[in-house]
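Down below are the structures I want you to see.
Derivation of every value follows stated rules applied to the coordinates shown; laboratory data play no part. Just so it is clear, the structure is predicted and the values come from calculations on it, not from any experiment. Cβ atoms are built from the backbone, for glycine too; each structure is taken alone.
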Structure P
């Protein structure tokens, strides 16, 4: 009998769509869109016609205490 070992690798996405981002933050999609309209989220990007958020931005935004977009961009610029 041949014994095979299969390793399953979980790949974390680089970007997520708004519904996935809202789920990551444990908030409703409606609240997510409201926060975006008020400038309270990290920047969104267009990728192939879809609006996406970088998972790294969402994690950094959380680590910095959820600053508004302007403050997030300033902090991001300082850290480079």
Structure Q
């Protein structure tokens, strides 16, 4: 089975022109990484749209079936 590596999400603070992580990061000294900046309000808005879309597309399925599918899919993701 192929292992899927998902991007890591961390919280940062922007202060004096520098983004500073608010938690440890798994990077070597001087290692480069790519970041995607999303404000909390933008993230909340996009997440709300996604939830509305999911609800619309799954309204014909019982909640128990959806929950079972999500649980099964989650169990197949390799944990750190």
Give the label, chosen from P, Q, of the structure having the highest value of relative contact order in percent (Cα under 8 Å, 6 or more apart).
-> P
One of P, Q was used to calculate distance in nm of label points 7 Å out along Cα→Cβ at positions 38 and 62, giving 3.3; which?
-> Q
State the single structure among P, Q that was used to calculate Rg and Dmax of the Cα atoms in Å, for residues 30-69 alone, giving 16.0, 50.
-> Q
